[in-house]
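Just so it is clear, none of the values below were taken in a lab; they were calculated from the coordinates. Model, not experiment: these values are computed from the prediction. Cβ atoms are built from the backbone, for glycine too; each structure is taken alone.
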Structure P
Amino acid sequence: MFLPIFLSAQINESDTLNLKANLSLTGFYQGGNVETLIFRAKSDLSFKPLKKWVFKTKNSYVYQEFGKKKADEDILSLNFLYFNPERKIYPLLLGFVSTNFRREINLRYLLGAGVTYQILNKKNNWLKLAISSEYEQTDFGKGNFNLSEYNGNKSLNTFRGTIWVNGKYHLFKKKVIVNHEFYFQPSLEQSNNFRWQADAGLELPIWEFLNFKINYLHTFESVVIENQKREDNILTFGFTLKSY
C-alpha cells in the first residue's frame, strides 16, 4: 500500500482568505522477508480569529517500523499568531511543541516572539524574512551527549535567536512551482548549541488541486545524544493535494 499524498507548501499568512487548510496522509506497507510500515499525517490551517489577527498551525505525526521494530514516532506542532500580516513589516508570537523517538527527545517546547519583513508579496510569488527570539527547553531520554559539557543533565534549556527565510514562486506560466523554507537557530548562551533546517520543494501542476511534487529536507543539530548522527536527509516524491 502506498499513498503518495504530501502536505502542500507552507500557507502564506498574508493571503486575504479567512480560512485555508491542507491535510495529507502518507502510508507505506511491505510484507514478506522485510516487513516495513510507514505512516505520516500532516495538517496546515490558517484562519482569522479577529480582523487584524491571523493564527496559523502546522501539525504532523510520523510513525515508522522496520522488521516489527519501531524506528520513529514523532510529533511536531508549530503555532504562530500574526498581527496585521498584510503589512510590509508585522509582529508574531510563536509556540512549538515536538517529540522525536530516534533522537530520544521526550519533549521539546519553544515560546517566543519576533517580526516578519515581506521582501516580495505577490499573489503567486512571495519571499519573507523573519527574526525571532525564543526560550527553549528539551527533555532527553539520556544524559550523555556528543559534547561532554552537557553530560549529566537530561533537561537542557536556553534562549535562542532564529532567522527564517521562506518563499514560493510560480515559474514558466505557472507550470513549475518552487517553494523553500530555511531557518538557522543558534543559542544566545552557548556558541556550540545550534541547529538549522533547509526544506525545498518542486511542484508540477497536474490539475487545479493536484500537483506532482519532489521535496528535499536537510536538518542539522549540534547537540545530540552520544553516538547519534547530527544530520538527517529526506528526499520524497509524490503528490500535493490542496483545497485552494
Structure Q
Amino acid sequence: MIDLLAIQTIEYYNCISSTNDRIKELLKQSIPPKLPCLVVAKQQTAGRGRGNKIWWSGEGALLMSVGFELAALSLKRYDLPLFSLAAGLAVLKTIRNRLPENNLVGLHWPNDIYVDGKKISGILIESPTPQHLVLGIGINVNNRLNEIPSEFRTEFKNKPITSLIEILDETTNHSVLITNFLKLLSNEINRITLEPLELIREAEKYCVQIGKELAIRSNREIIHGYCCGIAPDGSLRLKTPNGECTGELIIEN
C-alpha cells in the first residue's frame, strides 16, 4: 500500500519560479533526491496549468509539487489518466472536508476543482522522464480575489474563481491541508490498482461537465456532442447523433 506521508525530501521557498520545475531540476542532479519529494512555496513567478495556461497565485495560496517514481506507486504509464483523476479526487476531498455541506464541490475533468461553479484549484501533472511523475497543485486558500493583478482580471472576468478564505471568512492552516491531502492521495492511488472502476464512478459523480456540450479529440478527429460520463480508461464519454465516443476535452461551451 502507498503511504505518501513518508515523504523523503522536503523543500520550502518563499518565492520560486515553479515548484514543478524545481522537482524536475532535482531529478536531473547527479545525485537525485530520495523520493517522494515535496516542494512547497509561498509564491510562484512562473506557475502554469494544462496547456501552459498561466496560473495566478496570490499571497496565501497553497502551492506545492510532489515528485514520484512511477514504479514505487505500482503504476504503469497507461495508468496516468487514472492517476490524474485520483489526484483530482484527493484535492477535491481535501477542500470539501474544509467546507460546509451546502457548498457544491465539483471535479472539472480531468483534475481541476470547482466550488459552487468557481475554480478553486488547478493541477498540473508532468512526466519529465519515463520513470517519474511530478504532481503540481495550486489551491486558493488564504489569498483574496481583490488581490488579482490587473493583467489577469480580464481573463478571470468570464472564468470565476474563489478561495477558501472568501468562502469561510477565516484563514486555513496550510500544513494541515498538506497532511490531509497526502493521506487522501495515498488512498486514491491505491484505488487505481484495487478498485479502478469505483474510482471512475466517484470521479463521474463529481464531474461538472456531464450534460454539457463539448468537443473532444478522438483518434485525431474533433467530435462535438454532450458529455455523458467518464470512460474506464479515464477519458470523457461523449454522446453524439452517431453514437457514443470517448476522447480528450478540447472545447467547452
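A value of 0 for helix-only ellipticity at 222 nm (-39500 (n - 2.57) for each DSSP H run of 4 or more, over all residues; to 500), calculated from one of P, Q, originates in structure P. In terms of Kirkwood radius over Cα pairs in Å, the structure with the greatest value among P, Q is P. I have 21.0 for mean count of other Cβ atoms within 10 Å over residues 36-43, calculated from one of the structures P, Q. Which structure is it? Source structure for this number: Q. When distance in nm of label points 7 Å out along Cα→Cβ at positions 68 and 84 is calculated for each of structures P, Q, structure P gives the greatest result.
Assuming 13 is relative contact order in percent (Cα under 8 Å, 6 or more apart) as calculated from a single structure, say which of P, Q it is. It must be structure P, since only it matches.
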